[in-house]
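Pasting the structures in now, so scroll down.
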Structure 1
Amino acid sequence: MSTAVFVMTHKKYEEPQDSVYQTLQVGRATGDHSLPYRGDDSGDNISYRNWLFGELTGIYWVWKNVEEYDHIGICHYRRFFLNENGEIMSGIEYDRILSEYDIIVPKPNISDQTNQEGYAESHNIRDLMTVKAAVDKLTPDFSGAFQEMLNAKSSYYANLAVMSHVEFNSYCEWMFGIFAETEKDIDVTDYDNYHKRVYGFLSELLLNTWIIKKQYRVYETEVGITSEKAETTELKRLLSDYVRKGDFSGGRKCYYEFMEKRPDVRLSQSDLSGEIPLMEIILYILEQEQQGNQKGFVSVSTEFPELIAHYRKVVGVLKALGDGTAGEADVQYILSNHLTAAATEIILRNTGGINGGVVRKILGIAE
């Protein structure tokens, strides 16, 4: 039994050592030709449509150009299936699991919304309904499974899966057939670059539909995230540059413009350290203090790692002040780092669990 897990990437990354993993650069037809990886732009391909299909251009390439394996898998450059010890799964482990199960997928995301509600909140619901109409028309036997998927409050994500080559081919034929039917009715002209990758988002729900319909024996496992999303790293770099230059208003403007185009950079699976929300708050503090000709946070540092550490320390001290457990060292930290009334108010508004009334009284801040 042979297995190949194709790792979809658009950037250089640290490749797993196990030979089961094969890197495939997606969107290479219009992307970076200096990367040392095989691209999805040879043979029968849709590489040039990566702007519309995302990692599906790689999946399409595997479907049309790879024949020699019993099992086919899809991972991402920063997302990998983990074994029970929390290590990246090996080829031997894939083969063992697939001797008992039909498909390997991530443990599902659980939400308080249905999949239909979640899609409507983040994307254009008309696109999802267009796909539903195509499913009803082309494969009506899948209609019940599609509706079950829409009503469910859990889902497998990111198109991560490993299954038999035969099932992979059948799934691709079905999915790309559905998309061929919908392309005449889905118009992305007015979408930003993030939302233009509409078929990548829709395909996640189709994979869930396929699994429901097929009634597979499903093996769910943890997915390890080995690095932050490239776009998250880029936003942090941009904001850090603004802070170093002292252009805090420009930094806030950059933040909101970036978030409008790529709201996904704040997700926990993108921002592994949870720093993006803190950077937003710190930028606001820096801007308000600058406008008031005060040197509070900026007197600590103009480097974000130090500012984030300071912010977290201040939050801890304010909580301790509020509940009466603050020591002399806590008070001294506040005094020596010139905590301004503006910064205190912003922190109180953005942080739960602090007794703001007590804190304001101790620090002499009028409510």
Structure 2
Amino acid sequence: MDKKQTPIRKIIHIDMDAFYASIEQRDHPEYRGKAIAVGGSPEGRGGVVATASYEARKFGVRSAMSSKKAKQLCAHLIFVRPRFEVYKQVSQKIREIFHRYTDVIEPLSLDEAYLDVTTDKQGIGSAIDIAELIRQAIKDELQLTASAGVSVNKFVAKIASDMKKPNGLTFIGPSRITSFMEKLPVEKFFGVGKVTAEKMKKLGLHTGADMKKLTEAQLIKHFGKTGRFFYKIVRGIDDREVRPDRETKSVGAEDTFPFDLTTLEEMNTELEKIASVVYDRLKRHHLQGRTITLKIKYHDFKQVTRSQSFSDGTDELEVIVSTAQSLLAATEPEDKKIRLLGISLSNFGNIPARHFREEGEDQLRLF
């Protein structure tokens, strides 16, 4: 008897376009068509950019950039104070749209998520059609745009969603994965930053096809354990399931990266993503924590934690982000290679046990 074949997965990656900035432009007509940066400070007096509008991105302004540098690149840049509670509310409405089609949803942050629609609630059958319906609903109901990638696994869907940004949809089916990955410039591979890209090019590796010529052992020799990741991904291999968001015993989140973070800019960007998930969980449990803890694991597996306590509890995203980033900066991370970052809140006071389920702390999968 033939074994029953496992159905090919249908994965959608939805990524909102300049999420925070787009909401501000939607709600404030005077910002439309203007170069704006959410976060940072006027006159470039400190802070970092959380999101830049596409008008600002034309000048090179981007997320996690210091407001000083952003102002140098774009003299007429308008700095806008973030409204995280509004962004959270919009994110919840987007999630409600997702749930019309599937409950197998893995949120990565307020503006990004994976959806498994191998079996969808409405029996539509086509992941492409579902992605288009979701994008249209977001546009009609929220006056925002989203980009989508559709494929048979998470990694390819993630790359696909970035191909036609903003407001685009890209489908990469099984028959196209091999040729697509071979033509992909090494800079487009997740985990390949400027330093790694330069190293690859010195080795004559410019595209996925070039990387594919090396054996797994050779990739590991040149890039350490990340080489094993490159070996699989260049072949479009990614067996990870979409993991629905779950309640957690402790209110925290962490991410193990497939490559080492080596710059403070990279680290702060990842902390913002992780903090967004922690914020979401705090709000869902109606909790405020008085202690914020940062967890760091280095490339050599050495692990440290740093904490800061407050007299009053907090569930504010800005406080969580700034505290985690300050704790990180105090460790002088620029000279170190970081493989994992995590943020958790504790010290809630008299919180009933019913708020939690005995499932342990979730680990984010943010690539």
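Bear in mind these aren't lab numbers, they're just calculated from the coordinates by the rules spelled out. Keep in mind that this is a model prediction, so the values were computed, not measured. Cβ atoms are built from the backbone, for glycine too; each structure is taken alone.
Here the criterion is mean count of other Cβ atoms within 10 Å over residues 15-22, and among 1, 2 the highest value is seen for 2. Starting from the value 18.4: which structure in 1, 2 was mean count of other Cβ atoms within 10 Å over residues 175-182 calculated from? Going through each structure in turn, the value belongs to 1. When helix-only ellipticity at 222 nm (-39500 (n - 2.57) for each DSSP H run of 4 or more, over all residues; to 500) is computed for each of 1, 2, the one that comes out at -15500 is 1. For which of 1, 2 does mean count of other Cβ atoms within 10 Å over residues 151-158, calculated from the coordinates, equal 17.0? Going through each structure in turn, the value belongs to 1.
Kindly point out which one of 1, 2 the value 3.7 was derived from, the read-out being distance in nm of label points 7 Å out along Cα→Cβ at positions 119 and 167. The read-out was computed on structure 2. Match the computed value 0.20 of FRET efficiency 1/(1 + (r/R0)^6) of positions 159 and 335 (r between Cβ atoms, R0 = 25 Å, to 0.05) to one of the structures 1, 2, and report its label. Corresponding structure: 2. To which of 1, 2 does the computed value 0.30 (FRET efficiency 1/(1 + (r/R0)^6) of positions 55 and 199 (r between Cβ atoms, R0 = 30 Å, to 0.05)) belong? Among 1, 2, the structure yielding 0.30 for FRET efficiency 1/(1 + (r/R0)^6) of positions 55 and 199 (r between Cβ atoms, R0 = 30 Å, to 0.05) is 2. If Cα extents along the principal axes in Å is calculated from each of 1, 2, which structure is the one that comes out at 64, 49, 49? Attributed to the structure labelled 2.
For which of 1, 2 does volume of the Cα convex hull per residue in Å³, for residues 23-182 alone, calculated from the coordinates, equal 146? Answer by label: 1.
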